[in-house]
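Multiple structures follow.
Each value in this text was obtained by applying a stated rule to the coordinates, not by laboratory testing. Bear in mind the structure is a predicted one, so any value in this text is a computation, not a measurement. Cβ atoms are built from the backbone, for glycine too; each structure is taken alone.
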Structure P
Amino acid sequence: MQFIEKEICEYTETIWNSILSLKAIPDSNGNGNSENDFALAGCVHITGAWEGTVTIDFPMSLAEQVASIMFNLNNNEIDKSLIQDALGELTNMTGGNIKSLLPEPCYLSLPAVAFTESNMRVPGSEMVTNVTFKCSGENFRVSLLKKVDKDTKS
């Protein structure tokens with residue numbers, strides 16, 4: 001098991017169930033979406049005693065469903081800004097929970113959400129943990145990246 005993978009699974013399942021009334025189930029096979037299906041990426045940066053980034057990659061159809069539920073609107077009433085707000089809030093909640101497990105003091109940035117054509121890349125970081133979940137027949141991915149110390153990188 002990867003670093004804090006179990007906790008990421010617990011936090012993600014709890015957030016999605018309590019906020020959205022949706023089941024987010026870890027999918028160790030990662031079957032379903034291809035890398036190109038992740039149309040949006042949310043991220044928060046963690047600074048302080050531990051430095052890195054929490055990212056969540058979403059397919060568009062799941063992002064629309066999340067925004068619709070979060071704002072109690074029909075899908076045809078959802079626009080890009082509402083989708084970004086909803087995914088930013090999910091990313092912020094997830095990142096805040098993960099931050100609580102890391103050495104103190106740590107600080108969480110404001111969330112950022114972008115429409116992407118491929119995987120979001122965070123330069124100067126390396127993957128620590130990557131968990132894929134299945135929800136409503138779609139996959140989404142929560143990743144924890146750690147800042148690479150330039151002095152130790154070869």
Structure Q
Amino acid sequence: MKKLSHYDKTGRVRMVDVTAKAATSRTAVAHAFVRMQRATIASVRRLKSPKGNPLEIARIAGITAAKRTAELIPLCHPLALTHVDVSAKVCQNGIEVTAEATATGPTGVEMEALVAAAVASLTIYDMCKALERGMEITELYLVKKSGGRSGEYNREGKRVKR
């Protein structure tokens with residue numbers, strides 16, 4: 001039976017001990033979506049946000065956030081990331097964000113990919129809020145991960161129609 005890993009036998013919160021785990025290559029991909037009005041999307045397409053290019057700023061913010069995940073999530077291990085990539089693509093109803101993180105180590109990079117996608121999405125909101133306050137950040141989830149003892153995970157066919 002599976003159990004929560006961040007608790008000891010007495011129920012006290014703890015950081016997972018990964019000392020004995022083998023270092024393996026690990027990759028994770030996360031997704032998020034920023035839903036916005038057509039007028040806001042049109043401004044983004046023309047790259048005319050009052051603060052600059054929101055897609056490029058979001059990409060850099062996501063990469064920076066991935067590198068600082070252990071500072072934001074209290075029980076995450078600090079990792080030596082070997083690669084982080086964030087992309088933001090304009091769609092019909094908003095902006096789709098994808099973040100990928102890679103490292104070789106004893107623990108996974110799922111949180112780094114998720115934090116990158118979340119912060120990139122929040123940055124898009126910040127960059128576009130002068131045009132629209134009602135944007136929604138939705139669909140934040142892990143798409144896939146590889147490496148480690150638990151092996152492969154692939155979220156299949158769960159995309160929400162836009």
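Given a value of 3.9 for distance in nm of label points 7 Å out along Cα→Cβ at positions 14 and 94, point me to the structure among P, Q it was derived from. Only one of P, Q returns 3.9 for distance in nm of label points 7 Å out along Cα→Cβ at positions 14 and 94, namely Q. Quick one: FRET efficiency 1/(1 + (r/R0)^6) of positions 22 and 54 (r between Cβ atoms, R0 = 30 Å, to 0.05) came out at 0.95 when computed from one of P, Q, so which one is it? Computing FRET efficiency 1/(1 + (r/R0)^6) of positions 22 and 54 (r between Cβ atoms, R0 = 30 Å, to 0.05) on every structure in P, Q gives 0.95 only for P. Looking across P, Q, the calculation of helix-only ellipticity at 222 nm (-39500 (n - 2.57) for each DSSP H run of 4 or more, over all residues; to 500) that yields -8500 traces back to Q. Quick check on the output: 15.0, 51 is Rg and Dmax of the Cα atoms in Å, derived from one of P, Q. Which one produced it? Among P, Q, the structure yielding 15.0, 51 for Rg and Dmax of the Cα atoms in Å is P.
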